[in-house]
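Before anything else, here is the set of structures, which you'll find just below.
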Structure I
Amino acid sequence: MLNNLKTIAQLISKEIDQINFNIFEIHNTLLSDVLNQIKLLSLSGKRIRAALLIMSYLAFFEDKDLNNIKDTAPEVIEFAILVELMHTYLLILDDVMDNGTDRRGIKTMHEFAKENIKNKYKNIRLSEDNLNHICNSIAISFGACLNHIANYFLFSNIKKDCVDKSIIDAYIFLNKILAETGYGQSLDMLFQIELSANQDDILKVCELKTAKYTFWMPIKIGLILAGIEENKISDSFFWYSYYAGIAFQIKDDLISIYGDKTKLGKSNSSDIKEGKRTLLLIKAIELASKEELKIILETVGNKNADLDSIENVKEIIEKTGAKKYSEDMCINFVAKAQEELNKIKHYFRNKESLDFFDGILDFIVNRDS
């Protein structure tokens with residue numbers, strides 16, 4: 001599975017590298033540098049969404065594989081690129097909302113803009129609030145540019161005189177899920193101040209932002225492009241996506257707090273400082289003593305929280321059993337995803353694809369970044 005993921009990552013990054021992001025004239029060198037930084041950000045990433053899309057398409061073909069898919073199904077590669085560029089666009093917005101400083105080992109767009117503005121306009125006095133507003137606005141605006149660049153790329157490469165219905169259906173489905181993802185992100189932000197958020201609320205966010213967006217969207221697009229209309233296949237793949245996606249997010253939250261920040265490419269204390277509501281946190285709040293709860297509430301969401309306070313929260317999450325509860329739920333949901341995959345294994349015509357969907361479940365449980 002990891003070999004296929006690596007192959008797809010290399011393929012997609014190579015294709016993105018060949019895309020001309022300068023589809024409009026830029027007269028300002030600072031903004032040109034921001035666009036170049038966005039392209040640099042676009043060239044990295046695990047490419048899980050692209051891989052799920054490509055492998056779900058290949059699942060039902062005996063005569064197609066990763067070696068010939070660019071020639072036999074170029075529209076699949078183009079949609080995989082679109083999905084990955086859209087993801088980078090959403091990451092730029094997410095970093096602004098979370099006030100993140102690092103992403104994939106490089107500076108986030110608003111931080112990159114801030115550094116460059118400080119260097120270029122040394123003689124202009126700006127308040128920190130005004131500087132942040134300008135840099136956040138630049139990041140959001142260029143994130144929107146990337147969104148449109150992605151769509152420009154897709155439709156520039158599709159033959160206008162013979163657009164297949166599956167391409168339109170896939171594009172409609174993509175945008176429906178992206179709209180739901182925006183709603184999920186809004187819920188996620190709201191729950192940072194909604195102390196009554198419970199497990200069902202958190203799982204709904206996981207469903208919208210990860211199960212549907214990271215798993216179901218690319219898998220369904222692959223099925224649409226492959227012309228698969230069998231309801232049983234689609235239904236089982238949906239529930240596979242649901243369980244695998246939520247397990248993936250739970251694992252992601254575990255890694256974000258307990259993972260190695262050098263492997264993460266970002267701080268492992270940011271979720272606590274941002275006040276992000278996760279299964280880990282709400283379970284710890286539910287099980288904590290009064291004294292422990294006081295420490296959690298004083299630290300979580302505090303942008304100025306020191307490392308000792310953050311470490312105390314991590315210890316409380318472990319001590320209350322919230323960490324183990326989350327780990328167990330992750331494993332349980334992976335098992336349920338496996339059950340759904342088992343229901344449709346006999347439909348697969350491509351062993352490489354089946355092995356990939358099996359392997360992704362092991363990857364979720366064992367990954368450390």
Structure II
Amino acid sequence: MTRRLLAVGLHLAVFAMLSPCAAWAQARPKTDREKRLEEVQAIKTLTVAEARAIVQEFRGGSLPLNSLQAPSADVADALSAYDGTLSLNGVATLDDAVSSALAKTKGPLTLEGLTALTSVPLARKLASQAIEVDLSRIAAVGAEIADALSAARGRLVMSGLRSLDSPALAKKLAAGEDVALRSLTKLTPEVARALVSEKNYLYLNGITQLNKDVAAELGRHVGLLDLDLLEPCEAGVVEELAKCKGPLDLGVTTLTRSEAQAIARHEGIVTLARLATAQPDVLAELREHKDMLYLTGLTQIGVPEAESLAGCKGVIYLTGVTAMDQEAAVALAKHRGSGGSCLVLNASLSVSPVAPVLSKNGRIAFGSHLFR
């Protein structure tokens with residue numbers, strides 16, 4: 001979370017510095033080279049002769065042919081002679097002949113719009129490049145392609161994968177700082193074991209169900225683990241996931257007391273944004289959590305819930321609660337935590353009829369969660 005805030009701040013600072021430069025760039029006349037690059041980027045079809053000519057024209061630099069969608073095998077063969085970076089990011093599908101031709105490309109090749117990859121030689125070509133290979137639109141790959149890509153020299157991005165059966169490919173994908181596999185719908189224990197690491201952010205936002213064996217592997221992860229669409233699972237799953245070291249985001253809509261106890265023991269920030277209701281005994285267990293706990297899915301709190309939350313050990317966000325009766329407010333205002341413990345309520349409650357009661361407690365704050 002801190003990293004996200006820093007990134008936003010840095011982005012704004014850079015934007016402020018670059019704005020005058022951007023305005024100057026827009027105001028000055030375009031050079032002939034820039035005009036030519038715009039023409040090249042708009043090219044939708046090429047003959048073999050045109051391809052050969054453009055390869056010579058842009059030798060040693062970059063050739064962005066991102067509007068070219070269906071080059072013939074002969075055109076691909078002509079383009080493969082290019083010794084700079086060849087970008088064909090508008091190409092979605094390739095037949096065997098075109099794939100074979102592009103596999104021989106001399107310089108770096110990018111195919112960011114590709115939706116399927118079946119050519120092993122082309123996969124090996126992409127893997128051999130010392131640049132980031134972005135294949136985010138590919139939903140699945142065969143075993144041979146997975147083996148080839150797992151040997152990629154540079155960073156490999158495949159965020160569109162819906163299935164992942166290769167532990168070797170999973171291990172390569174996990175080498176990145178942020179591993180976003182938001183379309184993945186299932187995991188085997190072997191793949192889960194390959195994905196966990198001691199440094200990355202692991203986003204598995206497409207997973208709705210896990211068994212205990214997979215959860216046990218994910219519980220070894222050190223870093224953010226995001227399963228914000230996870231539904232109620234078999235017994236033991238939440239307990240295993242709570243063993244991970246780092247921020248934990250779970251999409252569960254119900255919690256048992258045993259699961260709440262495991263979450264309370266978790267060492268790191270926990271987000272339970274889809275938990276809309278919880279029994280007082282469950283909240284009493286969650287109260288023991290010593291870091292930040294986001295219960296932003298709760299929209300109503302009565303006296304029993306308020307009594308269970310008062311005395312929390314960490315910081316609990318209850319910013320989904322926009323109304324509260326006087327009795328619940330009095331119960332919540334009895335919060336007597338220690339250290340940095342705090343209850344964060346929706347800002348609207350600061351101007352509500354219960355505000356005078358709540359405001360008397362210095363460990364009750366009003367605000368909004370930036371990300372939920």
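Please treat every number below as a calculation from the coordinates, not as lab data. Because the structure is a prediction, the values reported are computed rather than measured. Cβ atoms are built from the backbone, for glycine too; each structure is taken alone.
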Output 5.5 (distance in nm of label points 7 Å out along Cα→Cβ at positions 88 and 312, calculated) maps, among I, II, to structure II
Computing log10 I(q)/I(0) by the Debye sum over Cα atoms at q = 0.11, 0.12, 0.29 Å⁻¹, for residues 224-295 alone for each of I, II, the value -0.47, -0.53, -1.26 comes from structure I
The highest value of mean count of other Cβ atoms within 10 Å over residues 64-71 among the shown structures I, II is in II
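If Rg and Dmax of the Cα atoms in Å is computed to be 26.6, 82, which of I, II is the source?
Considering all the candidates, the number was obtained from II.
Can you say which of I, II returns -10000 when helix-only ellipticity at 222 nm (-39500 (n - 2.57) for each DSSP H run of 4 or more, over all residues; to 500) is computed?
II
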Working back from 0.20 (FRET efficiency 1/(1 + (r/R0)^6) of positions 72 and 256 (r between Cβ atoms, R0 = 30 Å, to 0.05), computed), options I, II, answer is structure I
If relative contact order in percent (Cα under 8 Å, 6 or more apart) is calculated for I, II, the one returning 21 is structure I
If you rank structures I, II by distance in nm of label points 7 Å out along Cα→Cβ at positions 56 and 304, the highest one is II
Candidates I, II; Rg and Dmax of the Cα atoms in Å, for residues 216-335 alone computed = 13.8, 46; producing structure is II
